[in-house]
Structure 1
Amino acid sequence: MSAQIISGKEIASQIREELKTEVEQLEKKGIQPGLAVILVGDDPASHSYVKGKEKASIELNFYSVIHRLDTDTSEEEVLSLIRELNQDSKIHGILVQLPLPKHISEKKVIQSIDPAKDVDGFHPENVGNMYIGLPAYLPCTPHGVIQMLIRSGVQIEGKHAVVIGRSNIVGKPMAQLLLNQNATVTICHSRTPNLAEITKQADILIPAVGRAGTVTADMVKPGAVVIDVGVNRVDGKLVGDCAFAEVKEVAGMITPVPGGVGPMTITMLMYNTVESVKRHNSNR
């Protein structure tokens, strides 16, 4: 029995339909969600991500502004642009596409974004709030994974979830969001001995390391739910961190790459932007 495929495309389009309705309601009150994206340099992957964000913004009728800056733009110029956007009442969400060129401090840039407009959920204030269970903008990829699990009818509470990877963008917040949903969580990483012994205990397995073939069939508990966050290019093809063809014969449910977690990330960014509009306007 092959695993049931969890389609990120389908779930993302369902959430976007819900967002469209919310945006229409806001428009009736004369409010249009505004998203500003800052892209520094010419990293091809970053350009492709930004295109996707632009497309989604247009589809949802956002006020969308993209600032494409040269690689040699100074750190002060980027910080100055963020200060302007922090003050701009038409902008509800600010996103700086990572990675940044070496001469620009990622930490300084993230910390300079107004936490109320930090729709990526990377500002320390939002991260701290997420950890202690206060309202926060949740990082888009881990939040997307939680939505995929919930909307696919997967029970998270009481289950053993194993996350492979400990990045600040996916691994760590992913573990915390699972914990917030009452899962028992184990985080594995490059220094974990006996990785397969731990992954075989997982009811929910989430590889997020960015290395193709990290998870093979013998590492997966029969019937487990596998959400593959990895994105790797092998012989010109996009693949995840799982050896998909063999893992899907053991797992109960699995996400494909592409078409799995990817579409959810951009959708949750749009979700956070609409949340920001609602928060800005509830304070008035």
Structure 2
Amino acid sequence: MTRSSSEVRRAPRKPRPAPGSRRLSPLRLLGSVFVWAFTAGNVLVLYWLLTAAFKTPVEIFTKPFALPYQWFHVGKPFRNFVYAWNNAGFGDAVLTTVVLVGLATVATVAVSAPCAYALTRLGVRGAGPMTNVVAIGMGVPFQTVIIPLFVSLSRLHLDNEYGLFLLYVALSIPFTVFLLTGFFRSLPDELEEAASLDGASPARTFFSVMLPLARGGLITALTLNAIGLWNETLLAIVFLKDQSHFTLSRALFTFYGAASYQSEYGGLIAGVAIVVLPMLVLYLVLARRIITGLTLGAGK
């Protein structure tokens, strides 16, 4: 038995291609060239950093892009790294940096997550304006308030690593709250409503239901804050005076003067590599999760 033409099921219509996807527009071509040129420049800088960390000063200036040879030839390939580690005080600095950055990162997310949840899910009056105030806080350069902060913390005898910890947390909260609001807005309402019907309080709903669902956002916030605080230098220069409590970036800043005076440019570059490479490896490992998290947060 044949069907009539009206009963024949039509094939679904193919989605229209995105604007500019059919042909290579001049703007898209220019953007691609810029992105690839920027990427190639960063890869070239990374290659130079890694190779120069194993070279003698003569090789660094005469053969900047050649592979290292001299230290490998004499059987001391890690000579620059040993010199930097022993003369820059990186041993104590690594411990201080790991503890300070780790605690500050965890404390920032621990404070920001409930704030972001309250602004997005609890129907707090004035949540919109308060979120805008938090966003404005990201645009205030901390360099403009560093002198008042130093004077205030000095009077409280907090011009040390404890005061630096408080500053790290306070200055990281606006960005973290703004980032996590996107994740909490993207979570389904049905699970929250089901928990409420089961008699769960808002606090229990947050910790038992919503927080596990926002795990991707929490990992993104932890990673981005860790990278930013690990590389922070200016506040560490201002607030850290005891050399035994220097962070890695602060110790590298002090090591720069001594290494430059002795023309130990290979050791100096090795010190830069010691500071930079851990966060670079962390970013490469979590790059996909970070990009997904930022896209989700920006889209919401």
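All of the numbers you see were taken from the coordinates with simple rules; none came from a lab. What you are looking at is a predicted structure, and each value in this text was computed from that prediction instead of being measured. Cβ atoms are built from the backbone, for glycine too; each structure is taken alone.
At a glance:
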| item | result |
| --- | --- |
| Which entry (1, 2) yields the derived value 12.0 for mean projected area of the Cα convex hull in nm², for residues 130-273 alone | 2 |
| Comparison of 1, 2 - label where relative contact order in percent (Cα under 8 Å, 6 or more apart) is highest | 2 |
| Structure from which 10.2 was derived, mean count of other Cβ atoms within 10 Å over residues 138-145, options 1, 2 | 2 |
| helix-only ellipticity at 222 nm (-39500 (n - 2.57) for each DSSP H run of 4 or more, over all residues; to 500) from the coordinates reads -23000; which among 1, 2 | 2 |
| Comparison of 1, 2 by distance in nm of label points 7 Å out along Cα→Cβ at positions 122 and 146 - largest value held by | 2 |
| Entry that produces 6.3 once distance in nm of label points 7 Å out along Cα→Cβ at positions 194 and 266 is calculated, selected from 1, 2 | 2 |
| Comparison of 1, 2 - label where distance in nm of label points 7 Å out along Cα→Cβ at positions 74 and 258 is highest | 1 |
| Computed 25.9, 95 for Rg and Dmax of the Cα atoms in Å - originating structure among 1, 2 | 2 |
